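Several structures are given next for inspection.
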Structure I
Amino acid sequence: MKDEMKTIAGMMAVAARTAPKAKGEDFIGIEVITGDKIASLAAEMYKYGEESGRPNFDRDGKNVSDSDAVLLLSLRGSASLGLDCGACGYNTCAEMDANLKDGPEFKGPLCSWRMIDLGIALGSAVKTASLFNADNRIMYRIGVAALRAGLIEGEVAVGVPVSATGKSIYFDR
């Protein structure tokens, strides 16, 4: 079912692209990976888990290895919304923008409204997978490894692997 899962991941990408976004501005990065890129992603997950001592990168890496396609979504090059709302923890958007730095896995701080955009895109993508009964699971660990491996660009990323088996490989792990 590899071809079908690749098609469904492509439809998930369409759903993420067309999801509503604050001010109608799109800062969502989207990639669908299959084949050798999946193997590279899984290898990076194992490697990062070992190097960092962070748990479950190996478990999730195994899930990625067993998947037919992976949708990667990121927030990239996002500009603050300009509301000075304080949801990011700073009083003004200019303060937040001036304090962007590399964290251990992602960059931050980020505009909360742009992060909501990423969440809506993710929700739209997994809803689409569900419409086709494709097993899937949102995984932050995929995003960490995908950024490190250069499979997607952005300040923060997340991944959604998809597969079709008799029982979902993403639960009861």
Structure II
Amino acid sequence: MNPYVLLAKEAVEKYVEERMIIAPTKDLPKEFFERKAGVFVTIEKDGRLRGCIGTYLPVRDNIGEEIIHNAIAAAVEDDRFGAIKKTELPHLSYIVYFLNKPEKVSDLAELDPKKFGIIVKAGGRSGLLLPDLKDVNTVAEQIAICCQKGGIMLKQDNVEIYKFTVEKHEED
């Protein structure tokens, strides 16, 4: 199994079963301890979204810590879903995304929902959408979803849009 996905899976299972937060083990590749990036963890159950939480910029010491904390948050803190139960664990799959630094968009023609994720900001509110999501095919859909997530009124608020690419890791 992909080592990033395996770490997310182990973090969720240990937390759901024992309420323990694991630490990255020393046998992981050194990149887990040296690299910093924003990380999102998506959890699916039988192919349907079950939780997704992350950080678009790094907030922890390394990607190992980002994966662990965001995986647990996706499992128990995504308010669109209830906390994951022990009985669900065998039915879950995980995707880990490393986010590259967001760049401000000056023209919507720069965007492509299959290639870029976006962040829409207005005042202190923001909404983020990862790239290449099933059923999101246009820039307009992508922006509308971000606005809905962030409570942003596109026509009324002073909006800034940022684009980013991801490095996506799934189960092998």
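Each value in this text was obtained by applying a stated rule to the coordinates, not by laboratory testing. Predicted model, so just to flag it, every value in this text is computed and none were measured. Cβ atoms are built from the backbone, for glycine too; each structure is taken alone.
Given structures I, II, which gives the highest value for distance in nm of label points 7 Å out along Cα→Cβ at positions 33 and 153? Walk me through the numbers before you get to the answer.
On the way: I: 1.7; II: 5.2.
The maximum falls on structure II.
The value -8000 for helix-only ellipticity at 222 nm (-39500 (n - 2.57) for each DSSP H run of 4 or more, over all residues; to 500) was derived from one model only; which of I, II is it? Kindly include the intermediate steps, with their values, before the conclusion.
Numbers: I: -14500; II: -8000.
Derived from II, not from the others.
I, II: which one has relative contact order in percent (Cα under 8 Å, 6 or more apart), as calculated, at 32? Please list the in-between numbers first.
Details: I: 32; II: 23.
Label of the source structure: I.
From I, II, which structure was Rg/Rh (Cα atoms, Kirkwood Rh), for residues 41-96 alone = 1.23 calculated on? Mind showing how you got there, number by number?
Details: I: 1.23; II: 0.98.
Clearly, the read-out refers to I.
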